[in-house]
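Some structures are shown below for you to check.
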Structure 1
Amino acid sequence: MSAATHLLFLSCAWACLAASFPVTQNHMSDSARRRAVERISKAAGILILAAGQGKRMRSSLPKVLHPVCGQPILFHILRRVKEAAPKASIAIVVGHGREKVEEAVRAEAEFSDLSIEFVFQPEQLGTGHAARCAMEHPWGASLVKAGGAILVLPGDLPLVPRNLVEQMTAPLGRTDAIRLMTCELPDPTGYGRVVRRGKAGAVLRIVEERDASAREKAIREVAVSIYSFQAVFLKHATERLSNRNAQKEYYLTDLISAASRGKRKIDVLSWPSAEDLRGVNDPWELAQATRILNERNVKNWALKGVRFTDPWSVQLDVEVEIGEGAEIHRGVVLSGKTRVGPNVIVGPGCVLKNVEADEGAHIKTGTVAEASRIGKGAQVGPYAHLRPESEVGPGAKIGNFVELKKSRIGANTSIAHLSYLGDAEVGRDVNIGCGFVTCNFDGRVIDGQRKHRTVIGDGVFLGSDCQTVAPVTVGAGAYVASGSTITEDVEPGALAIARSRQVNKPGYAAKLKSRKS
């Protein structure tokens, strides 16, 4: 979108720029050309229409904030804008749920360097009305004054690729008022039809399906709500829009017929892939867009050397990174900013969110981890659970049905199975037997902390079925006997035994059985 606006303005600006350089464009230095493009970018405008309520989504969340592969729909569009025209002036028209939309965009650090204005559309009276609100805003007035161009993009197209934006922003001809994007669809239901003079003549108008005749509904070339406008034309044309139609709305599509009647040239860019232009209007379309983008993500990483045993069953968010030689099995979900290093194996059914897994780690079947780090060559699972702020050191082993919470595990330490460690600091080369539990919460607040820490030094051996009642420290090299409940610190190198002495009562079992009868 920003690209479209940018390139639109290029058409008007190149002549002025050429006059300001003593050499021709062909002989312009690379640095001069970059400066020229940057000057044009700053005068370009990108208008994103994001005010709609999205009633068919059946959700209180504004439509443009619904996630596709881990990111709101609107963020996907802003990324393409940033790639194509990072210096462009961007306006986002907001209406329904405006506070949520504005807060989400402002909170995303990735967009902090973009020039973004929010334009409020108090009533959602159609796309033409939204554009009018933008042109009445100081943002629009500045672009008119600068003689710029404006690329208009809907806020619900998460699959728009960068090259589409780049092509829409190619310079317009001097007599062009609009660049219109169209697409041929086998089933054009729901889209505005492009009416031409003859089969392949000039575009005359776009007719919305609700207002189309039976003959017009048979047209397969459709408008996809992506336009580049000269800013001056957009301002004056939106001021004259009428709402005489079935929906009583102001249609941006009516600007096509306005340009045609005014003998203004309309440039048409026909896009070959309908998939790129999929809008999101309901939960099913959201699911379809997610499936398409997910498949693109998986294919991208597969071509970079990642092996997927069943790529169609894997889910990847757009910010996930995977190293060469990694092996991802079926049913894996990698979300957030998860980083999977080279030669890592992620077994079937694992779910990782904001996890870093270093080279050669093996994450086994059914493991769930969030906001944690797994060191080089470490093994985790099967069916382990790493809750936030957990760290597994290089070469460590976290076995089946082990749960970690806010715990750091040292290198080459083994916690083989059926244990819980919360708020724990565990050193290197520690062996923790089956059934170990850190008792980290007793209802008290100590030094401002509700959860209390357990510290286990290097080389400690903890037998099976032990508990540590925090806060407590087990010194380096200590042994803790099986079945012990440790309530006091254990000094380094000591043997701790904290259990009741066993008492055997001969023949007593028969007495117990007789009582039951």
Structure 2
Amino acid sequence: MRVTNSMINRNSMTNMNHNKVSVDALNTQMTTQKKISRPSEDPVIAIRALRLRTNLSEINQYYTKNIPDAESWLELTETALENMKDIVTQVYQQCVKGSTDTYEAEDRNAILQNLQALRTQIYKEGNADNAGRTIFTGYKTKSQLTFATDEPETSYNITEKFTYEDIEEKRYYSDLVDVPTNAATVGTGVALDDMPKEAVNMRLRLSYAGITGENGGNLVDPNDPNNTDVFPADVKLTMKDANGNDVPLSYTDANGAEVRISPRTVSYADWAEGNFEVGEDETLFIPESGELIFGKNVSEALKGDKVAFSVNYDKTGFKDGEIRPEHYFDCVNTTDAKNPIPYTKEIQEIAYTVSFNQTLVVNTQASDVFNAAIGRDVDELTEAVQASITAHEKVKKIEEMKTQEQYSDEESQKMLNQWLEAAEKEATYMDDNMQKLYSEAVGDFQGYLDDIVAAQTDVGSKGDRLKLTKSRVENQQISFEKLKSSNEDRELSDIIIDYTSAYTAYQASLMASSKANQQTLLNYI
């Protein structure tokens, strides 16, 4: 085969170019310290790089964003729960003490002030937020747990669910003493029939008092403002049938007849005027106190059948600190009658993706921790303490009147003794009611504490799992960084060695080509 000079030139140029390409490639590697600069150089490395970078990007998202956000949410939740636990513990301790101790006037005043302070704080912890997102309100993170101000025009239709176990005994007191202010009123005395009286009834307490109904305003007939016996407020009691449909709540009487429970609305004042009596087969609804009063036969039938039922009612006007219905109940915001807003009570979990195919629910819903009854329980304790204070002030006032000269005559002293007897009876009733209410509240607040502790345990468990996940993700981050570096990067020392070899080969090819290209055909003639 004849090799021409042109063939030698072409081969020399080709070989020199290959060596030059190698030098250029290694020079690029020396600059970037990467194995390749374009996918076509090594598709396998490129594909692995894409996969590893994608995985590493996800891991970085988990480690630097999702996990810290989840940690922050859980920490704030734990702090709020701890504060709530402290508040409820204080009330619980007060109940334990109040159920056994006898209090003097200054003690009762101190208790009252303490309860009032706790009441204002009791749901505030439920408004805790994480960067502007309320942490106990499920998906409604822009809505607080409670009303921040009085909203007298706001209206809701609310459906609360109860069972027979929610029906409880409650004591009511009528014919309370109005301390006389002058000789004329002292002279009337207190008849035996007008002495303070105690009535014990079975009641179901709704989560709200001051229920005015869809018409709002005063608890009177809108067509007759002078009629205080008729109310726009109304309630409907229903239960589920075999098909899951709402049917009117009813029971079977002693004669085997079905009796529908249809509450009759009555004002608290009118009921008190009748000494808080209720017929055996009667059910009363008291809008001012938000109570359903069951007669003996009704309550016994409901408890005997172990009934679960719902109560539907309208409420217009909410006070600062009251819970927002949408966080606890199925309800409809009817403030704008043309555009009602329905809410369905459901499990609303806020979950963070904290690792590959792993999510963690970080939120705790208020309805699982902050019982809707806590506020009303504290209110009733506060009212009982206030009633005891008021009753003892009446006794003190009448005792002072007995020492005054204007009432020193025998007849006035006789009449004042009647007033004093009535006031002392009222004070005895109120002290007894306060102590019994404290005793009953011990169990209730122990239950509230148990709920909070259970929630704390759940949050703590989530925090522990998150720490383990964080540690694993951190290790994964290091591992993927190593894999990514191993796949893409080269050590500078290795590149320098290869570059030196390639450059030497390139220089040698230049020298060899220059000598080979100096020979022509004339050298052989």
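One of 1, 2 was used to compute semi-axes √(5λ) of the Cα gyration tensor in Å, and the result was 86, 27, 19. Which label is that? That value comes from structure 2. Each of structures 1, 2 was scored by distance in nm of label points 7 Å out along Cα→Cβ at positions 205 and 245; the highest score is held by 2. Comparing distance in nm of label points 7 Å out along Cα→Cβ at positions 437 and 461 across structures 1, 2, the highest value is found for 2. Computing relative contact order in percent (Cα under 8 Å, 6 or more apart) for each of 1, 2, which one ends up highest? Ranking 1, 2 on relative contact order in percent (Cα under 8 Å, 6 or more apart), first place is 2. Cα extents along the principal axes in Å, for residues 309-404 alone was computed and gave 84, 41, 28; which structure, 1, 2, did it come from? It was calculated from structure 2.
So distance in nm of label points 7 Å out along Cα→Cβ at positions 477 and 501, computed for just one structure, reads 3.1; which one of 1, 2 is that? Of the options listed, only 1 reproduces it.
Out of 1, 2, which one gives -17000 for helix-only ellipticity at 222 nm (-39500 (n - 2.57) for each DSSP H run of 4 or more, over all residues; to 500) as computed from the coordinates? It must be structure 2, since only it matches.
Computed from the coordinates by the stated procedures, all read-outs in this text should not be read as laboratory data. Since this is a predicted model, take the numbers as computed values, not measurements. Cβ atoms are built from the backbone, for glycine too; each structure is taken alone.
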